[in-house]
Structure P
Amino acid sequence: MSYKNILLISPFYKKSYFYGGKSATPPIGLGCLAEMLSEQGVPVTVVDMGLDHPLEHVLNTIKEKGIDLIGVSLISYSYRAIYAMIDQIKKAFPGIPIIVGGPHMLSFKKKVLEDCSSIDLGAVGQGEEILSDLVKGVGSYDIKGLIYRKDGKIIENPPREPLTDLNVLPFPKYRAFEIDQYSRLIPMMSSRGCPSQCIYCQKTTGERVYYRSADSVASEIRYWYDRGYRQFSFNDENFTLNGKRTHDICEKIIAGGMNNAEFSAQGVRADCVNEAILKHMREAGFVNLSFGVEAGNDRMLKVLKKGVRLEVIDRAVKMALEMSFRVQLYFLVGSPYETLEDVRDSFKFALKHPVYKVIFSSLIPYPGTELYRWVEANGRFYRSPEDYLDAICPCENTPFFEGPGMTYAEKVRALRERHGVTRKIFVNGMKRRIEEKYNVSANLASALAWFLSVKFIYNLVMFSSENKLGSFVRGKLKKARAGRAANV
């Protein structure tokens, strides 16, 4: 059976990683799927429920568009609520197959179909080829990576090999998306996979790394640049792993005259940068770098199998700051054998440099990781994985497992203490950014930074292009900058 009219759904998530449930940028994964289907001549409709679309809107879309296959992208957070939503869709349209993909399918595979009878199909791993074969009607579900129902049984086909040539995939143009409802930041993915052996990583795209060419990446930037976009974020697990390719991408950006745009690299290992790479990235317009530090001493870095020493991280962060990058650091709290003093070493490292932002996350054991297996063998889960994965929120003061190092109360204490460090660093970083961008007085910049550090206010001002408060604040800052310039 082939399919002729596809609906792709990005569910609504009420909190956690997202700005109060609001989708700030279009989801890359669905963007790739939609673009691939469109290039095959298959009509695609996308509903991002993070743009304030209720279930009623989804049901009306299915009816009005004549949809014959529904795809849902699913992370584990709030999966039970999303199962319930899928049940409602199936009740309204029992004859339309529903396929689910995403990290949650990677974690639980057949169990997803066992727990939610309304899900007909599951795609495990990278979904572009799976969905492409399904739409074409290849072999009546004889598709690697597909899970399906047959005669009352759930059949799991052999896994699919990773896609090695990423250049064959079209980059997302988001033509089926409400692109004007997002911020003006374009997310990008220029590689898949990570060879590092960190015990906590789920490796959703595999251990081997596959790259898009510099020409392919530059073409995507050019597409959006010509449409007036000037902010881009590379969400690779390790953008600078291949130094030559990093240099090539930077050279393409500069040669194309696009280095007046602003670029971010969200996944950077400290041992995969040097002075030459950072200098070239800066010349190409990179301004934001995010380093995964994870721990504040070598003992804990060794436990996590990070594969890098703290002095190397320290040197990379210092080098990036000296080149005027805005630096963000990621840390984990609650690792095996970690003590309260170890966590405070992380706090000390975070406060050592004038970084822009830090994020301390409660360490989550994901199924399939070495950490998960370690907890099963050496500790215990405070809640069942099915429960905590449904409710995960690394920003909350919730430990997920017991192990040597800290008691439950000590972990909660460490998670509470992180908020003071996080806010202090955010205020100092935002103060510097306001001073640099708007050339206002230090006192005014400091007051505004504290104001913005209130989470609700921060979300309103920074992530809603239509928000009156955000427009008002930015307008006042621009007016103040113009006034100061006139008086010089």
Structure Q
Amino acid sequence: MLDLSVVLEALRAPAPEFPALGTLGQRVLTDAVIDSRMAIPGCLFIALPGEKSDGHLFVADAFERGAAVALVQEEIPGFRTLDLRAGAEAVGLPAGMEAKAPLHLCLRVGNTLEAMHKIARRWRARLSELRVVGITGSVGKSTTKELVANVLSTRYATLASESSFNNEIGLPLTLLRATSSHRFAVLEMGFYVPGDIRLLCEISRPEIAIVTMISPVHLERAGSLEAIVRGKAELLEALPESGTAILNCDDERVRGMASWSRAKVLFYGLSPEAELRASHVTSLGLEGIRFQVDFRGETLHLHVPLLGQHSVHTALRAVAVGLVVGLTWQEILEGLGAPAMQLRLVTVEGPNGSLIVDDTYNASPDSTIAALNLLAELGRQPIAVLGDMLELGGFEEQGHRMVGARAAEVVGELVTIGERARWIAEEAHLQGLSSAHISSFATAEDALPYLQRRIGAGDVVLVKGSHALRLDRIVSSLESDV
């Protein structure tokens, strides 16, 4: 619930400069949205211009759906407008305007994205009791966010960013949904170019930081692994001295990032050097993983419903946050086992009694190899459907070939989709997988008829690739064939 007075203060000046607003500034805005279809009665609609669509074209639709206020940078004919641009004359509203319902008021600014940032900063400053956990890394941000939020929620009201709201639009929107009752916000922070995470930290003011791992995801945009490390380190630089950086001790690049922060550092991982250490990790297939955790002289045996041995790092990050904020082990264990936990990788029943492992949200060499390792752990007849991995820059061919080499060790049959994925198929064949068990297709639609014929009882089918390939359509079709 966002106060309109906060919006006005952030964008221009305190209420006294608008004497005719009366009680208008006391209005509570029920939500903040950028999609008019998501507008609810009393919300703030932010009209953002974009390459494919312009939010200004949907202001009227947002008002029709109940929005009370629209943030715009263009004139919207037919609606009352308060001009808050620099140099604009302060203008009040007609007497009684604040009592009208619906309000349908446009606030005009020079740049709506920058204005949204200003509002989010001001609202964040108002929420003095809110502690922010920032999460970055090349792989595992979303699963970590969800599990950390589950753990914190065992004691505290916790807000977590939706989906992958991890950029200059999604993170401010998440913060604008925080209320005075929230004690924690768990926020993903994505990186494309230097300064991205610094901006997100200026808005959110994180106190706890988690870095998952560094790999050549988005290398095409970042330019080098060194640039990725430097960009992710902006989160650590933003921490106050009283904060805590939770770093992956098993990743050399992440481990080396400790020097970037003045905050305390807590290392987690499988390494004997990690303060929070996991050992004796055992996969229980679809029943999750079991492992031992050691921390400052304490030893516990955990069983969590995460798929694949690689998921032990996700669990350790959530444990680390729980320990840092003072949760009991009982609360931490309750959060780790929460049945409401929704992670990206899910399993669905496929045709002819098969099992489909849906990991189609995105893909990198590291995450795909981890998924192949899970496939090996499930102990059935493994088929891998693997698509292109995008934005790998100069690491593109090497990354795909790394996946192909591991696929040759794991799968009984390999299906690749996309031009880049042909490197996966080629390397798998070079490493010993028979060409009779390798099929390559240009698109998901091309591959689907073959998979519908091929998949049989006892097969477990991993489907994974970059989101742009829309391999989720394969999963949906195979699931509907049941």
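Suppose helix-only ellipticity at 222 nm (-39500 (n - 2.57) for each DSSP H run of 4 or more, over all residues; to 500) works out to -13500; of P, Q, which structure was it derived from? The correct label is P. For which of the structures P, Q does the calculation of P(r) over Cα pairs in 10 Å bins from 0, in percent return 4, 18, 25, 24, 18, 9, 3, 0, 0? Traced to structure Q. Of structures P, Q, which gives 11.4 when Kirkwood radius over Cα pairs in Å, for residues 299-346 alone is computed from the coordinates? Among P, Q, the structure yielding 11.4 for Kirkwood radius over Cα pairs in Å, for residues 299-346 alone is Q. To test your reading of the models, identify which of P, Q gives 0.55 for FRET efficiency 1/(1 + (r/R0)^6) of positions 179 and 259 (r between Cβ atoms, R0 = 25 Å, to 0.05) when calculated. Attributed to the structure labelled P.
With respect to FRET efficiency 1/(1 + (r/R0)^6) of positions 27 and 283 (r between Cβ atoms, R0 = 41 Å, to 0.05), the largest value across structures P, Q is given by P. Supply the structure label, taken from P, Q, corresponding to Rg and Dmax of the Cα atoms in Å, for residues 107-330 alone with the calculated value 17.3, 59. Derived from Q, not from the others.
Values in this text are rule-based calculations from the coordinates and carry no lab data. None of these values were measured; they are calculated from a predicted model. Cβ atoms are built from the backbone, for glycine too; each structure is taken alone.
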